[in-house]
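Below, each structure is written out as structure tokens.
Please treat every number below as a calculation from the coordinates, not as lab data. Here the structure is a predicted model, which is why all the values come from computation and not from measurement. Cβ atoms are built from the backbone, for glycine too; each structure is taken alone.
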Structure P
Amino acid sequence: MKNKKTVNKLWGTAFKHAPQEQAVLFAAGRDVKGLPPADEVLIPYEITASKAYAHALYEQKIITKTECSKLLVGLKQLNKLYQQGKFTLDPSKEDVHSNVESWLVNKLGMDVAGKIHSGRSRSDQGVVDVLLYMKEANLMMQKEVQLLIKTLTYLAKKNAHVLLPAYTHHQHATVTTWGNMLHSYAEAFKKDLKKLQIWHQLEEISPLGSAAAYGSTYPIDKNKINKHLQLNQVFNNEIQVMTFKGDAETLMVFNLTMLMNHLSSLAQTLIVFSTKEFNFIQISDEYSTGSSIMPQKKNPDPLEVMKAKASMCHGYLMSLLSLTKATFVGYNRDHQWVKYLVMDAIEEVALAPKIMVGVLNTMKVNQEIMASWTQKGFILAQAVMEGLAMEFQLPMRLAKLVIEATVKKCDEKTGFQLSVLNQVLTEYQLMISVSKAQFGSWTDPLLIAQKQMKKKL
């Protein structure tokens, strides 16, 4: 029998469903797991770029076919060692570039491995490594955002007629549907997806061949290098590559920040709607955490962490903008810090869309409670005003005055009363009378909400 006095976590035994491990890790973040060294992450990209460069050196007859083959075999062996966890960086060698070249020299000898750096600088190596890393991260993020959009669109259709009170200034404004609200976020994430896609067109530019910012006297063919790298395009000016080497990172982080802004908005909305006071939704135990002191607590930590990560991205973006301003022409060492900022941002954002998909797919929507608030007070005032104006061809401003006077005379608990509306119309000396059928069509929240959704889904 399992010892019930054993403590694993300090909360959760009251939960009906075990929390998702990924959600717990997302919420825990750096509390329990640190980030690996930046250049350790870049090892596979350094190897990929070096393979492409070796091919290009051979094609330009800077190295022989035999030398190229030896370099490629060596790089393949190194990659295998890395995947097995048997190749780690030596801090005394400064960076990934020096570590890889040093390993190749020890393995193949100076006569062969000493040629891999011909016409190449650590400057353009650093740019291409981070670029390849960003490209892969960007493509992965696009898949996650596409899944998020698909999830929201499906749930929007499913809940197209589930009534929801609509808010402005955190106060009741009119009526909408749960589906319409979800659809609004799907549209926002579509824009985020488009930004991520456009990044490739603007910033996926192969830098190899630019060397330290001014090229090389070696006959390096940037197009042949890129044939093997398969990046979107090659540079037109080598000075531009280094002077503005933070552009790709800054745009990447801007795109991620906008994505996180939208995620944090959805997160905050779900948090508020899940409170006992609202009780519009219930967030699943799978995406909640508990308290170390209060036995009954169920907290939306993953969603709260999403808001914190959005703030972190703001900081990364501001740092990048500051770091890359007023740059003196050519390569500058301070630009190296853009690598840390973009990698941190990608790490913070990586799981966010997936966590949101999990929250959305597992939460319970309390339709009856939401619908009950769409028939209280004067939440349908705008619909009544517009119905009155259109039905009797009244100026909108006059119709608004009539409805304001009606609201003033009616009681908040009982809401609109047809008799009071017709009384106000008489007081305004308007020779019209609203019928019960007309009034009913203007005060039916479902009819109003359906009009909103008709053209969207």
Structure Q
Amino acid sequence: MKYIIYGLGISGIATAKFLTHKGESLIATDDNEKVIADNQKKFSEIKFQKADEIKYDSETTISFSPGIPLYFPKPHKILEICKNTGADLACDIEIFYRRNHENNFIGITGTNGKSTTTALTGFIFKELGIASEIGGNIGVPCFDLPQNQKNFSYVFETSSFQLDLLSKTHFGVAALLNITPDHIDRHGSMKAYIAAKKRIFQNQTDQDFALIDVDNENSHQVFEELKNDKNFRAQLIPISTKKIYENGVALFDRKLVNKINGANSQLELKSDFLTGKHNDQNMAFAFAITYCQLSHSSIIKSEDEIISAIKKFKGLRHRMQLLGEISGVKFINDSKATNAESTENALKAYNNIFWILGGKAKEGGIASLQPYFKKIVKAFLVGEASEEFATVLEKNSVSFVKCGDLKNAITQSFLEAKKHSEKEKNILLSPACASFDQWKNFEERGDFFCKTFDDLQNS
């Protein structure tokens, strides 16, 4: 067996370091030769080679970075290599699973909410004494997690790009939170994007649980397809924040209703930290995941104990993160809102909003947010999308100013907010855009917002 680590991002390097340490035959490479050269200087223990110089065969397993476009805008050369040589195309999660398959694997995917749900589930597991770690797309490389554990649970956030590269990975509990248009440039079509998300349920058995949001049109479609698939054996668990379904979990009006496997419980659930309808969904999923996982475990915990753990969770960094208040103005960091659907959740949750938005625009822009424009006092535009968003805001009579960069937007929004007499004033960074025009990622963008808030607080 020979491993090729193709793509030298955080997860690629973590995989290469681990497998090298274990004495595996390994070559690390990248399409960017400068990236190879830079990493050669940092990690002398790893063998690096230019991608075009590597020889592949049927004994080769390729850990391909999900960050590299595989099918679109054009097929990556690795697809032809695998077709011609019989090499095995995978990703780090797939290889990790093959080495740790005797443990419990929980997979969580969806266009929005998957990071919060993954973090919340991991938090609940720790509170209840379930030996576990979270990883995957949430930013924690799986090969940085403990291995060779007994009765251990891995809770993985999985992106559509990672799911495209899984073949044997088996999630005992798999959750699909929602599907809205995103990453179409990478998948080629909405149909292909939905198909990638659906792959989280492949390999499930009649001992497993498939949790699916039935409020969202696209994920409900997946639910119905699996329900009518005679070969699909896992137990389907519908999740809703609108109505109660048999064998499902529903959460609305601060009441969680659990009807899984004949249960018929109604529990009070209000979190001081997870606000908004979208967080009702995140909490319902985390409850259901935990409840299903406990049914496979020797650990006995009550529904009330799960609810208690949920209430203690203080939320995820960069996701509707309340930083604090200065001069009567609240600052909310929602940098993780990289599309309109995520930003919609924030706009629903607040009033009197001084909205910082913009960056690298995604398909659809912000037109779908028009019903919430009446909650905007003023918008502060940054990045590449400024002109496009200005046109939409002007058409809808929303006051705005083009700020250029985030620092200027924070300064101007704070000055404006302090002038206003409303009791509730909220500066909301919820860009509805990717960050790549001005930042390395949404975390760097959010960290800058947090640091600027700290500087203002201490000035």
Check the numbers for mean projected area of the Cα convex hull in nm² across P, Q and tell me which is largest.
P
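So if we calculate Kirkwood radius over Cα pairs in Å, for residues 260-443 alone for every structure here (P, Q), which label has the highest result? Walk me through the numbers on the way to the answer.
Details: P: 21.4; Q: 17.9.
The maximum falls on structure P.
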Match the computed value 18.9, 61 of Rg and Dmax of the Cα atoms in Å, for residues 172-211 alone to one of the structures P, Q, and report its label.
P
Looking at structures P, Q, which one was distance in nm of label points 7 Å out along Cα→Cβ at positions 284 and 300 calculated from, given that it came out as 1.6?
P
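With mean count of other Cβ atoms within 10 Å over residues 44-51 as the yardstick, tell me which of P, Q scores highest.
P
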Working back from 8, 25, 27, 19, 11, 8, 2, 0 (P(r) over Cα pairs in 10 Å bins from 0, in percent, for residues 140-323 alone, computed), options P, Q, answer is structure P
Just checking, which of P, Q has the largest value of FRET efficiency 1/(1 + (r/R0)^6) of positions 52 and 428 (r between Cβ atoms, R0 = 41 Å, to 0.05)?
Q
Source structure (of P, Q) for helix-only ellipticity at 222 nm (-39500 (n - 2.57) for each DSSP H run of 4 or more, over all residues; to 500), computed value -19000:
P
Candidates P, Q; mean count of other Cβ atoms within 10 Å over residues 68-75 computed = 13.0; producing structure is Q
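Given a value of 19 for relative contact order in percent (Cα under 8 Å, 6 or more apart), calculated from one of P, Q, which structure does it belong to?
Considering all the candidates, the number was obtained from P.
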Of structures P, Q, which gives 0.55 when FRET efficiency 1/(1 + (r/R0)^6) of positions 268 and 332 (r between Cβ atoms, R0 = 41 Å, to 0.05) is computed from the coordinates?
P
